1. Just checking, which of I, II, III has the largest value of volume of the Cα convex hull per residue in Å³?
2. When relative contact order in percent (Cα under 8 Å, 6 or more apart) is compared over structures I, II, III, which one is greatest?
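Each value in this text was obtained by applying a stated rule to the coordinates, not by laboratory testing. Computed from a predicted model, the values in this text were never measured in an experiment.
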Structure I
Amino acid sequence: MKTGFIGAGNMASAIIEGLVSSACLAPGDLAVFDVDAGKAAALQKKHGLAVCGSAREIAQSCACVVLAVKPNVLASVLGEIRDVVRENKPLLLTIAAGKPLSFYSETLGFAPRLVRVMPNINAVVGEAVTAYCGNENATADDLAFAARFCGAFGTAQALPETLFPVFGVVGGSAPAFAYLFIDALARAAVRYGMPRDKALAVCAQTALGSARMVLESGVHPQELIDRVCSPGGTTIEGIAALQQHGFEAALAEAVGAAVEKDKRL
């Protein structure tokens with residue numbers, strides 16, 4: 001499906017990298033427009049995709065239009081492409097944060113074929129987890145395309161839009177929690193004599209491997225913890241200290257605080 005991006009920022013660039021490197025879409029099936037012509041030109045030079053002169057041109061020439069602009073300019077972009085979308089009926093795939101499906105129907109004055117996707121920052125390294133959901137006019141083929149699209153730069157999870165606020169925390173905000181965990185673990189290792197660069201490499205790889213164990217082994221995390229903890233050993237001592245100092249409760253509070261903040265925005 002010929003796919004055009006309106007917006008060529010960091011997230012769009014990461015997604016395009018994933019689409020091309022995974023062969024989900026060929027460069028000849030991709031186009032981009034950005035008000036910053038330099039950003040679009042850089043993507044053209046790197047991937048060989050087409051550059052369009054306006055958002056309207058993207059909507060006219062592409063079967064799928066990816067809305068990758070800041071939420072504060074989204075209404076303006078939709079106004080620019082409204083009549084083309086009404087006539088050509090392309091699939092709109094939006095990565096704009098904080099805008100529900102209803103926003104697009106209200107802004108356009110009609111319900112387009114629309115899929116909302118919510119990727120996270122790890123798309124930059126092809127390891128995002130992305131939620132997606134469609135509106136009433138999104139077809140089964142549209143949703144299947146969205147799943148392949150999101151899978152090109154990580155993994156995809158179909159979720160009802162009602163769960164997007166909590167996904168925005170455990171999928172969108174939680175990478176920062178994970179970075180904080182890795183950094184704190186590495187700093188603790190430095191305290192006991194390990195060089196900073198070695199500590200960071202070890203702790204990051206440990207987190208990566210542990211995540212893969214959960215995803216690929218099919219074993220519940222609690223059982224994996226039990227497998228590592230020998231009776232009277234060092235690991236169970238560390239686990240007990242984490243629990244004593246509120247590690248699990250702190251994570252639960254962090255998720256709750258972020259979800260409540262989302263409700264107030």
Structure II
Amino acid sequence: MSDILERPPPSFDKRVKYGPDPQLFAELRFPVGRGPFPFLYVIHGGFWQSTYDLSHIGHLCAAFTSKGIITCNLEYRRLGDPGGGWLGTFQDIGLATDHIPEVISSDPRVDLARTAVIGHSAGGHLALWLGGRHRIPNASPLHGAPRNRLGCAVSLAGVCDLRTAWKQRLGNGIVTRLMGGTPDQYPDRYDAGSPIELLPTGTRQVLIHGSVDDIVPASQSEKFVERAEQLGEHPTLIKLDGIGHFELIDPESDAWSPVVGAVLPLLGLK
């Protein structure tokens with residue numbers, strides 16, 4: 001079991017705002033050197049709740065930055081914050097990836113041609129959702145044309161299927177709070193907000209999950225990959241034996257080497 005939630009995060013280099021709300025900011029970490037370096041959005045988990053902020057995933061960010069990647073650790077409104085949940089949580093993540101490239105595009109260290117997103121747990125849900133949001137139905141209030149299409153999305157122990165997560169009562173039934181109701185009450189919300197419903201996306205997807213994860217079961221990733229393959233896509237599923245939930249974001253864990261090995265090639269690194 002990892003103690004990643006208890007460790008103080010490493011320092012970051014720059015904070016940028018991407019909207020007016022106090023929660024709409026990101027922490028950037030830059031590698032040493034002139035670059036240009038690839039750019040990785042990072043989305044933290046915590047079952048979409050304000051109790052958990054972006055600090056605990058700072059260790060993952062610093063570790064990737066040491067490999068030559070600019071990391072962009074996103075904060076966003078969550079349950080417990082005004083406007084968090086449906087719709088705000090989704091809108092914030094979309095706004096971040098639309099707006100932040102405009103803020104940093106003049107920095108010669110940034111190579112926006114090599115951009116991906118990685119997320120853990122609830123952040124894995126949002127990372128896969130970003131990769132598919134161009135497929136959101138026209139009638140949804142979340143519909144819109146993303147300014148910056150993300151070609152690669154990595155889910156670490158992600159919640160890929162909100163309808164199944166609701167049935168499984170993950171997080172003590174937290175999905176009902178996130179979506180403002182059940183799948184029967186708001187089927188359109190689940191169609192627009194659940195990554196599995198947005199398949200096929202045309203995005204390169206990598207899903208990494210521990211076999212003994214008792215917070216988000218590996219079946220979440222397995223079902224997503226099975227559905228994607230049925231629709232003609234070719235996602236990568238990496239299942240790590242004996243690994244739980246938090247090891248995937250802990251650079252000191254046995255899970256870290258396979259996580260790094262999966263992410264670096266997506267950004268043109270070895």
Structure III
Amino acid sequence: MSNGAPVVDVDRIRVSYAGVGGDRRAVLRDLSLRVASGELLALLGPNGSGKTTLLRAIAGTLPPDAGSIRLFGRDLGSWERPALARRVAVLPQSLVLPDGFRVAELVEMGRAPHATRWFGASGEDAAAVERALVDADAVDLAERHADELSGGERQRVLVAMALAQEPELLLLDEPTLHLDVAHQATLLGTVGRLRQRRGLTVIAVLHDLNLAVAHAPRIALLGEGRILADGTADAVLRPDLVREVFGVAVDEAVTADGRRFLVPHIGVERGIERSVPGDGIER
């Protein structure tokens with residue numbers, strides 16, 4: 001972007017949903033957020049804090065009641081959907097894969113915004129599909145059909161479909177949903193590598209605080225429709241703020257190689273909070 005504008009510029013938006021009797025329930029309240037090219041931002045917060053609503057507003061599927069959103073230096077409303085789809089990919093929280101298609105065919109559907117012919121994939125499309133399958137750790141699924149996949153395997157295919165678009169901005173709503181620990185680490189590690197290699201800008205809704213600590217250079221913590229803190233994991237995920245926002249006490253723990261993570265307290269006994277044993281972890 002030649003004008004130096006942020007990839008995402010959200011300025012004091014308010015978003016609400018229609019409620020019973022015609023009333024509207026406010027979800028986002030005067031929220032502002034700016035994300036620069038190449039950043040990886042994790043959105044954290046309790047259920048109902050507005051994380052998914054914010055992603056939908058940025059994606060253009062939920063217009064705000066007030067305020068403005070600019071993508072790549074242009075007002076979101078001025079973008080034609082096909083042009084925007086070539087630059088922005090969205091992985092929603094839940095998306096049903098159509099049965100009857102092989103995984104490779106489904107991933108090829110992610111190339112739709114770039115289509116240059118009515119029938120058949122171009123060589124460029126085929127190369128993009130192959131890269132997406134590799135990056136999503138889904139090469140072994142390519143010849144299987146959607147109705148044969150487990151929940152975690154379907155999630156990997158959805159990620160591959162998003163990557164096949166070769167976007168500049170990737171919006172992920174709980175991308176580690178249904179994934180086991182190994183595939184969670186693989187996926188977020190891949191996103192981090194793509195960000196560095198392609199200059200990809202990523203905004204990801206996560207629920208696991210420690211995944212965010214391990215993989216997100218920047219974290220925005222939402223609560224009651226506002227951003228309560230925005231910065232590095234050390235600055236944002238402080239035990240006092242985590243307890244205030246999530247309602248759970250945590251200890252800060254550090255592994256022998258210096259990695260920091262959070263350990264929730266598991267109960268109260270005689271007025272003394274008990275935390276999970278460290279097993280070699282320094283507190």
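1. Top value of volume of the Cα convex hull per residue in Å³, among I, II, III, belongs to structure III.
2. Once relative contact order in percent (Cα under 8 Å, 6 or more apart) is tallied for I, II, III, the winner is III.
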